[in-house]
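A.B. asks: Read through the structures below before going on.
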Structure I
Amino acid sequence: MSRTICELPDCNPPSAEIIDMLKNCTTIAVVGVSPKAVRDSNRVARYLIEQGYEIIPVNPGQREILGRTCYRTLADIPFPVDMADFFLNPARVPKVVDQAIDMGVRVIWMQEGVVHNAAAEKARKAGISVVMNRCIMKEHVKMVRG
């Protein structure tokens, strides 16, 4: 019998830093975005598009999502992105964090329910800001629009 261990985030940036991220990151790769409109990942990506962000879908099983070219992995994106927003099982996070480090991503945002403290620490040591277990859409509504 295997058991899932749920982590709590060891730390998140202060609100002022999160507001800065939301205002200054304009290109966001949404890793694990679903093509299904009813899924949270798709709803969040659509919201971000409506707010003027350039969204880059990442999903290995899709060629296009939300009218945009979809990449198989974060590493396959051939241009810089400011932020990588993760809708992933926490077990997949370390590999994608490594890709984000290699790409020079400035911010990693792990959505609600996505926490991996060891991978987050590795990203921070590489100079990447990390937010865990928070919904970027909720934070945007609360901090930027609110």
Structure II
Amino acid sequence: MKQVVCVGNAVLDHVFQLPIIPKTPVKCFAKNYFQACGGTSLRAAVAISRAGGQAVFWGRLGNDHNGHLILEELEELGVDVRDVLTQQDVKSGVSSVLVDSEGERLITNYNDPKLISDANWLPLERLKESHAVLVSFGWHEGAI
């Protein structure tokens, strides 16, 4: 089985499906709502795992409710999260995603400024056992 290490941001997406995305401030009612793990590399890790590959995710989370939900979902989907960094007193990334009937999106994202940006903790020796590395430039230090 091929192993791919995916490096990037992890967020909890709150997705609201609407007929249209309003252009002016107004209260609107969603047709549907769900939450899911988000982040480009994180979603790639999920896709790799679903396709039968061995996905490893390296990212940073707060040691909070959202972080626990993200880790739990990734583990359930078969993604290796043993090297995810969790930080005390930091909020995990979160996004509000509005999706209209055409599939267009409006995303509001929050990442705690206290979330460590340094990537010196990454276990680079594990790359020897991997067949590929996928990085997202949302976390510049981790991508470099």
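We did not get these values from a lab; they are worked out from the coordinates using the rules stated. Nothing here was measured: the structure is a model prediction, and the numbers come from that model. Cβ atoms are built from the backbone, for glycine too; each structure is taken alone.
A.B. asks: Suppose you compute mean count of other Cβ atoms within 10 Å over residues 33-40 for every structure in I, II: which one lands on 17.0?
C.D. replies: Of the structures listed, the value fits II.
A.B. asks: For which of the structures I, II does the calculation of FRET efficiency 1/(1 + (r/R0)^6) of positions 25 and 121 (r between Cβ atoms, R0 = 30 Å, to 0.05) return 0.90?
C.D. replies: I
A.B. asks: Given -8500 as the derived value for helix-only ellipticity at 222 nm (-39500 (n - 2.57) for each DSSP H run of 4 or more, over all residues; to 500), which of the supplied structures I, II does it correspond to?
C.D. replies: Here the read-out was taken from I.
A.B. asks: Also, I was wondering about something else. Given a value of 1.01 for Rg/Rh (Cα atoms, Kirkwood Rh), point me to the structure among I, II it was derived from.
C.D. replies: Clearly, the read-out refers to II.
A.B. asks: Given 38, 27, 11 as the derived value for Cα extents along the principal axes in Å, for residues 73-112 alone, which of the supplied structures I, II does it correspond to?
C.D. replies: Checking each candidate, the match is II.
A.B. asks: Assuming 25 is relative contact order in percent (Cα under 8 Å, 6 or more apart) as calculated from a single structure, say which of I, II it is.
C.D. replies: I
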